[in-house]
Structure 1
């Protein structure tokens, strides 16, 4: 990717070779590098921000930066992981207090937008890289699997903690389907230039009742054959060739 440098191109000087730090201090350094990178992405743009610039702003050796993050892509993976933890924390109250599916889902989606809001200004740069099928930043990549699993787990909690009565097969598939819908919301949010991304909020508020209605209708006996066909199709598409 343009602007990404490698450890070979920017070697640490011998006296700056990073020694393995204590766990607490190491985590502090890692978070410092990540916070500095995110700030520079906002101020300068993703492409223009180099690993050397991040190291200089953070006050650490370039080699130490590469010790924690192999590249800018790995920095974004660190952001993904932290973002999912923040999303879960922001959604905790609604998941604890609400029992109906619709308010649980609405609250979780709005919490996700709240958490992502500070990064809207440079989210499009992430999306350009994530949209490339071979990119490690893709939400479907092997590198993104920890963040992806954490995100799906949030939607599994939305479903499993609700009072919704679901067909067992739909219950199993629904969290991942909701996560895929969330990716669509994020894509809309990336391109939403309205003040405070109000259009994205309206999209969430309008889509959740429709989803809730479709989930309720799935319990009708007459619709079960069609539901199973849909789930079978999804399973077929997901299989490797």
Structure 2
């Protein structure tokens, strides 16, 4: 689908990979709607990019919050054509440690944000897309969910995170099949290590080691490289029901 004059909602769009997608959408002539709880960052990004961006304070784990934000986006821009689910967080805790078993409330919290939040937004965005007039190829919309290579190469301490991202991978094909009759494609991207604000907080030596761990190119990824892949998924009508690793051939070691 062409991006020009069409609208994409991006969860986690205030920073990191999500913000890179927001910038690329605007650059391509589209409208971007930021769903995030980081009010200060999201407001600043929307102010920087102008009238093509709308910020909706949104808790992706709550149905009422997502429904309200989608209604605002549709009223403001007239419809929803793309959805990128980049909201999520990580966690490190072993299944059993010296202090006892993994915290169940934390495990549930990670799954609620990374998995339930993704499904909550994707399903409601798809319902909004179903009202769109199909383009010449029969498309009404595209959903891009964000997993992680931890879905396949989860490291020590990543049980909760890997489980949440593995579930996002697992629902890719059935969701694409569910929505095929509506002309809505579903693709998941599984990023490796990317240069995000969270990564920038690590010590310089750690960042250097992460760069050297990637086979080729021997560096961590840049957010715009992720955003360019999202853009290609939007354009290429034959990419559907697939999980794409974006990691420079990196396969994570146990720790």
Which of 1, 2 yields 0.05 [FRET efficiency 1/(1 + (r/R0)^6) of positions 58 and 226 (r between Cβ atoms, R0 = 35 Å, to 0.05), calculated]: 1
Given a value of 17.2, 52 for Rg and Dmax of the Cα atoms in Å, for residues 114-217 alone, calculated from one of 1, 2, which structure does it belong to? 2
On distance in nm of label points 7 Å out along Cα→Cβ at positions 106 and 122, which of the structures labelled 1, 2 is highest? 1
Have a look at 1, 2 and say which one yields -22000 for helix-only ellipticity at 222 nm (-39500 (n - 2.57) for each DSSP H run of 4 or more, over all residues; to 500), as calculated. 1
Of the structures labelled 1, 2, one was used to calculate mean projected area of the Cα convex hull in nm², giving 13.6. Name it. 2
Here distance in nm of label points 7 Å out along Cα→Cβ at positions 74 and 194 has been calculated and equals 2.8, so which of 1, 2 was it run on? 2
Tell me which structure, out of 1, 2, gives 2.7 once distance in nm of label points 7 Å out along Cα→Cβ at positions 98 and 210 is calculated. 2
If you work out distance in nm of label points 7 Å out along Cα→Cβ at positions 90 and 178 for 1, 2, which one comes out largest? 2
Given a value of 17 for relative contact order in percent (Cα under 8 Å, 6 or more apart), point me to the structure among 1, 2 it was derived from. 1
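Each value in this text was obtained by applying a stated rule to the coordinates, not by laboratory testing. Because the structure is predicted, anything quoted here is derived from the model rather than measured. Cβ atoms are built from the backbone, for glycine too; each structure is taken alone.
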